[in-house]
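Input: structures, listed below.
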Structure 1
Amino acid sequence: MPKRDEPEVIGRRVQALRRERGLTQRQLAEPVYTPAYISTLEAGRVRPSDDALRHLAERLGVEFEELATGRPARLATDLRLRLTEAQRTLALGEAEEAAGLYAGLLEETEEYGLLEEQAAALLGLGECGLDTGDIAAAREHFERAEAVLADAPLPARVPALRGRAVAHYLAGELRYAVYLLESTLDELNRGGLHDPDALLLLYTGAIAPYMDMGAHARAAQAAEFALALAPQAGDPALVARMHRSVARTLLAEGRIAEADASLAKAAEMYRQLKIRTELANCHWMRGYVCAQNGELERAESELRAAQDMLASQRSALYSSQVTVELADVLHRRGKSQEASELLQDVLGDLSSERGAVHSAAAHRLLGIIAEDARDTEAAEEHYVRALSLLERAGAAGDLADLCRMLGDLLRRTGRVEAALDAYRTGLGHRTAPGTTTLGPAPAQPPL
């Protein structure tokens, strides 16, 4: 039962309803209570018992809960049903329409002080922001959801924490994203709060930033834990997301067939769940797998399918990221002009605060295309811009490779000292395979 309002609030509500219905205090009181009691109650000088409120609710033609709290009967149930509809709308890729539904729900939940439903609406708005590429708004909504859930147990706050970490990751702040995920994992595992859904959400979320930072050993371990937790998870969408993320670590280990099989499982689950954005992401990752395996024609087909699905759902940021990987495949297939045009189109949607790693990848590929065309000045400019973006994001593995490419270019054009500086910078970012400067790994779950 929701918390009752204070006596004076209930008193004013009873008086307003009585007058609306044209009843005297005597008519409202009879046959159980006296007019004097009703007068005292309406003045807020007595706290009515449950029996008194039930009598008054029946006489006034309202539900007990509405009289006690001011909330319309079955309000919370209705809001949850509408939250489910908003979630379904978002799952189908209609992020803008879903955002409108969530915004209306947020207004109502704030009006009636329904904290759990308010947090759900804020989480939904955050996910809509991630889908449409409004990273700053997404992060703000996730932060507000955390604040609303401040007194809730940590597992209940995990979706908001994970959302905030993803927003920082997409903004190019890889190290801080990993810090948020790892510190939360550490607190859950050390505190014995072994909630399978919460742990699966965090481990799955950590895989992408680990991979981009060159922390392959941690990515592989996170994938291993995620796979072990999956049978215990109650949310099939989480399991599907896990299969998609785990494919990245399998790929890094050269286990192409297993990666493809993992993505096929995820795709089938998302088809069943009708989560079109995640299904598009499966096509995206399968295209990436095919490209790494040299199956360029199939890679192009998968990436174009992902691009079409994301574009139809107006998922601008994710669509731009897929386009960068499609351009790489096109360049490798000898279609460099088309690749260059695609990259120039999407660079306006990417920046250091919004998709930094893919923005750097776009500049890197434009540099390669420029080198092939013997335009060394343009190539150098693109490599330097990519270098700046990767340094800000902390993507160590990509940085080392890019510094080598820049150094080679500078050496070929006779600038030996500048080339040596680039090589030294690359060596400074090069680490032993699977290691980073992240500090100790978080405590492990009891599997």
Structure 2
Amino acid sequence: MLVWSGQAISLVGNSVLRFAFVFETWSATGRATALTTLSLCAMLPQVLLSPLAGALVDRIDRRTALQLADGGGLLVVALLGVLHLAGGLQTWEVYAAVMLLGGAAAFQFPALGAAVPLLVDKDRLQRANSLLASAKSTADVGGPALGGLLVAFSGLGFILVADLVSFAVALAAIRVVRMRGDGRPARKPGGGARGKLVAEAVEGMRFLFRYPSLRDLMLAFCVVNLVMVFGFAAVQPMVLARSGGETTALASVNTAIGVGGVAGGLLMAAWSGPRNRARGMLLGIIGMCLSAQVAMALAGGVAGWCAAILVGAALMPMINGVMQAIVQTKVPQEWHGRVFGAVMFLSQLSVPLATAVSGPLADHVFEPRAADGSGIFVLLGPLVGDGPGSGMAAMLLIAGLCGIAVGVLSMTRRTVREIDSLLPDIDAEPGRDGAGDGDGGPPGDPEGPDKRRDDPDNPENKALVEG
């Protein structure tokens, strides 16, 4: 709860700052491409640096890893404050600062993923992961509403100071929290030679592809993220376009996202989660696409948008919590940093591509075609209309239908659907105590004792595979 509180406060500050940047960028340009470029600047460093950040997380203690993420953000926001006081921020400076914040955030996912097992017992992992995932949703509740007020009445300078304070609170919470072993790195100094950081980052990805179940799960996430983000990137400009640029409409939709995320996180914190984790996660993905994309594209007005996206956002903590719990229970502790870094990289690799193309497609293809009623809008026109934002609504609808198809197809893959039986938990394997092999090498090394895991040629699994 200490970690959750600190992260929630920090994310509220970030959400307020992000809202201010989005509003000012839209006011200056009025184009979806400018907003997607801003998102891309935050996303690319986080995705590309995640494997290296994960490898570094495994080299240092978990507390320091968490402090790197929040401390880096604090320094960037402090620099933004100095530049603002010195004469105002230029657009390129905002983009550069957002990229630096994304680089600091690259440590967040692998560091938190590796730290959670040191904070709670195994049977509470899904609940703790979902609660931490809801910290972002908590920020989405207060951030947009607070951001709308601060943009109107205080200006960017006060917002930067508030964000600076929020980072300091998060750092203080991490400093005083108690961890098993005081958050020491899982890799012992004598537990094997350390290679180059890049080589260790690559090992995290090789680990995932060593097991068919983990590999197929990651591939499913890559494709799902590609189609979902393609649609979600159009949500903010669609709301602004269809509402005539009303900040209250955008704030209401963002707040609905936060309310849904908080509700879903609290529900998962009280509920241990689906018994069949992979199947429950895939059903959650299908439900999220159906509500937050298909229903939102077809809804008219702020109330309809808020209701549709609230349901989808409520499913997000369950999806993320289950996903992280699968990795935490299938992967030895000494590999958590590298594997979580690889998970972030592989699952989010398609996101920058989808974000980069969605803005130009909205501005130059979908919006003009929607206004003319030509092409695919001969069929979609009666569903999404022909006014401003209709083309982006069509993008959201198409993305939702594709996401549902990917979720259904992934459920037909036995390696994903039955990952809990095909790939036993680390502490459930004979001769293992969950601490790893102790030699610094990958537990999935073909020469090592883990060759039996998820291996159809292993006699231990033969009856299961044939069945």
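Figure out for me which of the structures 1, 2 the number 4.0 belongs to, where distance in nm of label points 7 Å out along Cα→Cβ at positions 209 and 417 was derived from the coordinates.
Source structure for this number: 1.
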Across 1, 2, relative contact order in percent (Cα under 8 Å, 6 or more apart) reaches its greatest value in structure 2
Ranked by mean projected area of the Cα convex hull in nm², the structure on top of 1, 2 with the greatest value is 1
One of 1, 2 was used to calculate Rg and Dmax of the Cα atoms in Å, for residues 89-168 alone, yielding 11.7, 32; that structure is 1
Ranked by FRET efficiency 1/(1 + (r/R0)^6) of positions 17 and 225 (r between Cβ atoms, R0 = 35 Å, to 0.05), the structure on top of 1, 2 with the greatest value is 2
Taking mean projected area of the Cα convex hull in nm², for residues 201-304 alone for each of 1, 2, the highest value is that of structure 2
With distance in nm of label points 7 Å out along Cα→Cβ at positions 289 and 329 computed for every candidate in 1, 2, 2.5 is reproduced by structure 2
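Here, each number is a calculation from the coordinates, and none is a lab measurement. If you're wondering where the values come from, they're calculated on a predicted model, not measured in any experiment. Cβ atoms are built from the backbone, for glycine too; each structure is taken alone.
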